[in-house]
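Quick note: the coordinates plus some simple rules give every number you see, no bench work behind them. On a predicted model such as this, the values are computed, not experimentally measured, just so you know. Cβ atoms are built from the backbone, for glycine too; each structure is taken alone.
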Structure I
Amino acid sequence: MRLLLISLLIGISSCLAQEDKKLEPKLENISWIAGNWTGKAFGGIVEENWSEPMGDSMMASFRVIKDGKVMFYEIEIIRQLENTLILQLKHFNNDLTGWETKNETIDWPLIAVYKNKVEFEGMTFINVNENRMDVLVDLENDGQVSTLKIEYSKN
């Protein structure tokens, strides 16, 4: 019985170590992000649609719908840059006027890629299962940073 328990603990430890093992910063290692996702945030419904990796990038459109109206949009990309990834985005009002200046983007460098998680400075994607993805976003308001968790379901 004791030998069985030790074997079980070693097996569990091995599985957990596999989950925490850093992967190469390659788009194919985060392709699980691709898909059409919906969730709730900002007092409404959020929709995020990610493309499959192609041309050294993945792209997404994002929108927030509250009371039947679009509040704002985002265009997001994850680009392969040499031996790393970078997440870049731009915000737009519901009439497509931009928040950032013409040549300005919000850039979040990669921290690490794992089997079921990719961490950028300011945003983390977590692959909960094939039909659920959690996204953690750091939001700054009056100098205070808080983290918003969006629980997405795949459409």
Structure II
Amino acid sequence: MAVSRKKSIPTAPTQAPRSDRLDTRVLEALVGYNARRAWLIVSQVFAERMAAYGLKQVDFSVLSLLAHNPGATSRQLCSTLDILPPNLVSLIAGMDSRGLIERRPHPHDGRAIGLYLTPAGEELVREAEQTVVQLEADASARLTSRERETLIRLLQKIYH
């Protein structure tokens, strides 16, 4: 007995075609995910604009701290920036070789060495800080100044 087989003809899908966009609702409800996504944007702009100064984020942070805290010690820098001492040693050596910083006896602790910006370091950090202020404004342009202040305050609550 022969069975007749009809070929099935494909039918048009009843659902709309799927978007390439993935469901990110769970991730977008996470502080870490959102902080990381924002950091990626800001750090990319930072890297592009600081390349002219030969500075990475940590370099800029150290120079800025020294500009506003002359004589700070390596220990203070490590503590403030959460940097391991061996990592700071090579960072400081690089800045020293570029003529941006100098070591002098600490003004209040005779056993410690204070770090100071040289005139070249002062000029570099002054220009770099102006650039960073502008890049931060550009990177956060979608926020009002009040929203930006609130965001900074809320992020600081996480790590302070």
Thinking of I, II, which structure, once distance in nm of label points 7 Å out along Cα→Cβ at positions 20 and 108 is computed, gives back 2.3?
I
FRET efficiency 1/(1 + (r/R0)^6) of positions 44 and 140 (r between Cβ atoms, R0 = 25 Å, to 0.05) computed as 1.00: which structure among I, II?
II
So Cα extents along the principal axes in Å, computed for just one structure, reads 105, 41, 31; which one of I, II is that?
II
If helix-only ellipticity at 222 nm (-39500 (n - 2.57) for each DSSP H run of 4 or more, over all residues; to 500) computes to -18500, which of I, II did it come from?
II
Who wins on distance in nm of label points 7 Å out along Cα→Cβ at positions 68 and 84 among I, II, i.e. which is largest?
I
